[in-house]
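Each structure below appears as structure tokens.
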Structure I
Amino acid sequence: MTALRYLTAGESHGTQLTAILDGCPAGLALSTADIDEDLARRQLGYGRGARQQIESDHVRIVGGVRHGRTTGGPIALVIGNRDADNWGDALAVEEPAEPGARVRIPRPGHADLMGALTYDLEDLRDVIERASARETAARTACGAVARRLLAGVGCHVFSHVVEIGGVSAAVAATVETLRTVDGDPLRCLDAAASAGMQEAIAAASQAGDTVGGVFEVVVAGYPAGVGTYVQPDLRLGTRLAAALMSIPAIKGVEVGLGFAGARLRGSQVHDGIVAGQTGDYRRASNHAGGIEGGISTGEDIVLRAAMKPIATLMSPLPSVALGTRAPVEAHVERSDVCAVPAAAVVGEAVVALALADAALERFGGRSIGQFSAAVEEFRRRLHER
């Protein structure tokens, strides 16, 4: 990220999560309610663990916003962890008089083992706390700001779950239906598939197991002409794939038809170019998912991400103790059975951040007025070409 940058800090069961978002133009209307709405959506979903009954995430804006509008300075966001009260001195900054027991048994599929070996740690707790998906609450808060920024130029970001535990949805998404998807327990547009997904989650829970799935992010109204083909790291698809892969447990990303397009002929894949009703250039279909040659086309941007099953199992897999390598069962940490609906909301956040960054880099502007005017001027010019 170059124009819009963010950093997060904090531990899963520490006092708070902290985020700094730098590069947001001045004059953007922003309130805590705007951010809290997405934080609440991140906690939705059948299959979530007991922690969601403890936490009720709310943000405090402690910098970069004055009288309801961004100032152009870095925005500082804080999300308190209510569960920290239950952890005593386990995460104290100063060493306590009586340190607790160290975690020495890594979980297969988690960052535990390689994190400890990489950072030369004796206690896996240091890895567990930072590698936890709890960190994504901070990124969701930053993404809520980016969502507001994009909305100012007519761009809106949605998501929905398309598969969990091998059960797939058969209903195609539209902007109208995506606005109502939070009403489903799994944020799925297909009620019958949602019921089957819930059965798969319940069965996995009963077996002490977990399930993963696939979610889709749909972006409507993003300006054409953002991104480039001249350098590989600046291609819009590169940025978006990297953003989605940064979410814990994401193991695959598709754009448009994705892997399905590899099994078809070019005549079935590529989108014919037509004149739009307002005289602009449009596509007869959108198999490319709104990106061609690393540049946005003006069509909906469609992305899918595959999430593996959560690594913590209540019926643990075999592992070994750190140091001695003695065979034992893996460590058990309180966890979810399925977090695909929540990951989809995080997916919205990181996609919004990547798209806002790319748009600010493309159009510039130190204020919302300057940014919006530059986008509209470019849209006008496209209609004249």
Structure II
Amino acid sequence: MVIGAGIVGAASAFHAAARGADVLVLERRRAPASLTTAVAAGGYRLQLEHREELELVRPTLALLEAFGERTQQSRFDPRLRPAGYLWLTADPETAERQRALVERQRAWGVDGVELLDRAALDARFPWVAPSVLQARFRQQDGLLDPRAIALGLLVRIPLALGVTVTGFEAPGGRLAAVATDRGRVACERAVIACGPLSGRVAELAGVTLPVQAVRRQRVVLWDAPELPAGAPMTIDEDTTTHFRPIPGGAFLLHPDAEEPAAEPTETVPADPDFAPRLLDPASPVAMARAVPAWEQVWRGSAQWAVQAGQYTMTPDQRPLIGETEVAGLYVNTGYCGHGVMAGPGGGELLAGLLDGEAPAGRNPFRLDRRFHRATQAF
């Protein structure tokens, strides 16, 4: 039993079924992948800060590169587009950290990572602000379609929509059944993959997860011809404000490190003032700081809307993948905004834990690990 039909739940179900398990997915909502997956930015990258997470993204990309063959369907296409990831900085200290990170990434076997000085930026990305000193860039990183991936993974998986889990039966501390508003379903193993609602579902079994829900918002802009054509995913590393192109416009985002934890909810309120905060050149987190074309967008006639979802955050900003103290009850959650690019790899790891192929003690994402609080925000 997999509880949750977002991209993480879909991947958990897909990989378990591929290993021979009989799988059923339960989803509270009326459509799969319609909560956090539906408002994800849709990027993937190997320019990561932690090697452990890199080892989740690599199998994700291997799956997506052979998606039709692996899922045995042609309806849903992940639309991998190596548009590149460009990280900009105007701060000398951040530039030094960039250099150190690129060295680590290359040592981890990540190819194609470049450090671009001012001259290289002028030649390749002339629309970058003159204040930018340096950038790191990898052309092979890029964009994808999160919801199409989830739907493709679920094509051959039994799926029950509009079903709410109400409890767990675990006599003697071992899972025997999942209780729902449609009745009791016996099962030997269940996986909680409910994104920001995972903690609440786990509490039904008496399990406390070290997760918090934090609001993340994005501005969806359309009719914005002022933006540079063919731009990659572009991040102002000094503020974490970033944008990615979409047809006729862009997604504009800023994962605010000061955003407080909130109650997990399926209805996340969006703040209309979030858009001017990123668009007004006078704002300290405006995208125009690093890409002046955004000042013209602010002065132009582009239309926009603000959407909101929730990240599922853990203290060390690494996911929770593994068995809980209730035997047979597993979780796959807490991706801290990286569920799209790391979730399919995490689902593969989870499937290995379910059938015993992956030793639980060697799993760096197990629930009983020692947590070291992270400070990164993106």
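We did not get these values from a lab; they are worked out from the coordinates using the rules stated. On a predicted model such as this, the values are computed, not experimentally measured, just so you know. Cβ atoms are built from the backbone, for glycine too; each structure is taken alone.
Tell me which of I, II gives 3.2 when you compute distance in nm of label points 7 Å out along Cα→Cβ at positions 203 and 331. Among I, II, the structure yielding 3.2 for distance in nm of label points 7 Å out along Cα→Cβ at positions 203 and 331 is I.
Can you say which of I, II returns 72, 50, 39 when Cα extents along the principal axes in Å is computed? Derived from I, not from the others. Among the shown structures I, II, from which was the value -9500 of helix-only ellipticity at 222 nm (-39500 (n - 2.57) for each DSSP H run of 4 or more, over all residues; to 500) calculated? Source structure for this number: I. Sorting I, II by distance in nm of label points 7 Å out along Cα→Cβ at positions 43 and 355 from high to low puts II first, with the largest value. Each of I, II could give Rg and Dmax of the Cα atoms in Å, for residues 67-122 alone, but the derived value 17.8, 49 comes from I.
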